[in-house]
Structure P
């Protein structure tokens with residue numbers, strides 16, 4: 001565990017923060033320990049171990065995984081702009097008229113107050 005004086009903290013804040021990301025850092029004032037600087041991960045771990053509430057903004061963020069469902073008409077939606085362009089072309093040409101009408105019917109059923117102007 002490293003120790004920094006309050007004067008060193010003011011002059012070397014970057015070094016102190018880097019040290020605290022690895023291990024707790026003691027901050028002294030007039031030669032006496034006054035504060036402990038911890039990484040957020042260590043603070044969170046200690047709060048959880050003590051059974052205390054961790055503030056929401058300090059909770060670990062979970063990675064979000066997006067699972068793409070296959071498009072029922074077979075469009076490759078990994079490139080959304082290209083897929084949207086192809087869908088629009090197919091809809092305007094009438095190629096997907098039946099599927100478009102089925103989708104519109106489903107939307108109208110689900111949202112009966114929604115009407116075309």
Structure Q
């Protein structure tokens with residue numbers, strides 16, 4: 001049986017729901033990433049293995065995760081650590097920013113992503 005890494009069919013509905021109902025921070029950041037505005041193509045709510053990530057740049061193998069308050073709960077911390085380990089094992093880097101980072105300093109977040117895109 002083929003083990004598909006990207007966009008597994010069983011995740012289709014979940015990915016669609018997440019794309020249709022983004023958080024405000026995800027929506028704001030997507031306005032900066034969509035249409036290759038940074039010179040790199042990003043996908044949002046990309047399935048990678050058993051996980052769905054907020055934003056993924058295939059060429060740079062870079063995931064950008066926008067973390068809200070729920071990411072600090074103990075179960076979420078473990079889940080995020082497991083997800084990051086899985087992604088790193090598949091040679092995908094993870095850049096985490098918070099909702100607050102996006103709200104208070106979107107330009108700095110975009111610059112951080114730009115730096116992450118060029119350092120691989």
Structure R
């Protein structure tokens with residue numbers, strides 16, 4: 001095997017070493033971009049997505065929601081598939097703030113009171 005001898009000046013050697021260190025630091029220090037999570041989810045991934053968001057749900061509950069067309073889904077053959085974006089949007093639409101719940105309760109009490117007063 002032939003020996004490769006490289007002749008360089010101290011300034012050139014210093015520049016080569018500095019550039020090598022910069023390359024290593026860029027790889028170590030700068031966070032690498034995480035790949036975007038896939039938009040298409042299978043049933044187990046959908047359950048995991050719900051649980052990551054704080055919603056306890058079972059696979060049988062998801063089957064019931066899909067059979068009633070109450071949750072966005074698609075089918076690939078006999079398999080259920082879900083869009084991450086659509087599920088997140090659906091979750092947001094299902095979440096009600098405390099204020100909305102209080103207003104709905106007040107409206108129900110008012111309707112009940114009106115119905116009883118007309119009897």
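Read the figures in this text as sums done on the coordinates, not as results from a lab. The structure displayed is predicted, hence computed values, not measured ones. Cβ atoms are built from the backbone, for glycine too; each structure is taken alone.
When Cα extents along the principal axes in Å is computed for each of P, Q, R, the one that comes out at 105, 40, 18 is R. If you line up P, Q, R by FRET efficiency 1/(1 + (r/R0)^6) of positions 10 and 50 (r between Cβ atoms, R0 = 35 Å, to 0.05), the top spot, with the largest value, goes to Q.
For distance in nm of label points 7 Å out along Cα→Cβ at positions 74 and 106, which of the structures P, Q, R scores highest?
Structure R gives the largest value of distance in nm of label points 7 Å out along Cα→Cβ at positions 74 and 106 among P, Q, R.
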